[in-house]
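Structures are listed in the sections that come next.
Just so you know, all these numbers are worked out from the coordinates, no wet-lab data involved. In this text the structure is predicted, and so the values were computed from the model without any measurement. Cβ atoms are built from the backbone, for glycine too; each structure is taken alone.
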Structure P
Amino acid sequence: MQYNIRMPYVIWITGLPGSGKSVVSSALKKRAPDAVILRMDELRKVVTPEPDYSDAEREYVYRSLVYAAKTIYELGHNVIIDATGSRRAWRDLARKLIPDFIEVYLKCPIELCVEREKARVDTHSAPKEIYEKGRAGWPVPGINVPYEEPEEPDLTIDTKEISPDEAAERIVKLIVNEQ
């Protein structure tokens, strides 16, 4: 079902790797086909083709993501950001720069995130075996890089309990109610 959703807006779907960001973003796109999905893992392959995941590199890549979202928004398009965004400061920057910004937090126990990450086939360009790499020393949010949970997200969805389609429906209801 498609909805008459206000334009424009930017929705940042944040959560740990494996929490369901990409699948929820895709489910939301089915309901709002005019929206542009910005996937961090795809952007990173262009901006940093040989990533080192350093703090400095993450700062550049996330600021680039926020700038891209802001620019697309200013052109009148809806934007869905599919990105962990482990630092609250990056999401706060988007909220500061984009008037119609919505933060959706996908809350999920890390054990389930690890299971999902091992089992996923379509990674949307995400690195494979990320949690194993994190245990081997790679900087991975939730393992050895802090994930700063949103303090006041516009919507929190427990993806252990809620399906991706129901999550997308809840996001649509939030957008429609804010008109």
Structure Q
Amino acid sequence: MRSILPLFVAALAASAPALAVEQVPVPAFRAIELHGGGIVTVIPASVQRVTIVEGATQFTRVRVDREGKLEIDACNERCPADYHLRIRIETPSIMGLGVNGGGLMTTEQGFAPQREIGVAVNGGGKIDARSIDAAAVGAAVNGGGQILVRSNRTLGAAVHGGGEIVYWGNPVVASSIGGGGAVRKGG
């Protein structure tokens, strides 16, 4: 009796899209914005590099706009229903982080202290940028989501339509909340 396992493995491989680690060549960028879901990890490094760890450029659009913002559109019209996107971004520093329409963006330890950073979530999602120690932080959540940041001087925080901004450090805080939400010190 012959095993059907090889046939099953071959059929499974043929039905799944070929997804592999993929380097994405992009020009220099100063900010990152994720649209439509996925997981982005931002890592300190001496040079900028964008790597799709799970997913593919056949389904995900990655580009840098005229202002130097790296835009990631997670899923195009050809995206399979069970598509998962994970991207690793390496950069020496970053001035802005954004999530629009869901997703998770985190920063890893090792970034040098920065003068300022802007962080925004719109329509759900989460950004955890606690590993970046910034003097001035501007943070905004609109329509749900969560932001975690660290500031040692000032924090301008706005939450509209639900959501939460949690901060570490001892900044002077100016906050605005409309339609529910919270700005609070982390523990």
If distance in nm of label points 7 Å out along Cα→Cβ at positions 35 and 67 computes to 1.3, which of P, Q did it come from?
Q
Thinking of P, Q, which structure, once Kirkwood radius over Cα pairs in Å, for residues 75-138 alone is computed, gives back 13.3?
Q
Out of P, Q, choose the structure whose coordinates give helix-only ellipticity at 222 nm (-39500 (n - 2.57) for each DSSP H run of 4 or more, over all residues; to 500) equal to -2000 when calculated.
Q
Between structures P, Q, where is relative contact order in percent (Cα under 8 Å, 6 or more apart) highest?
P
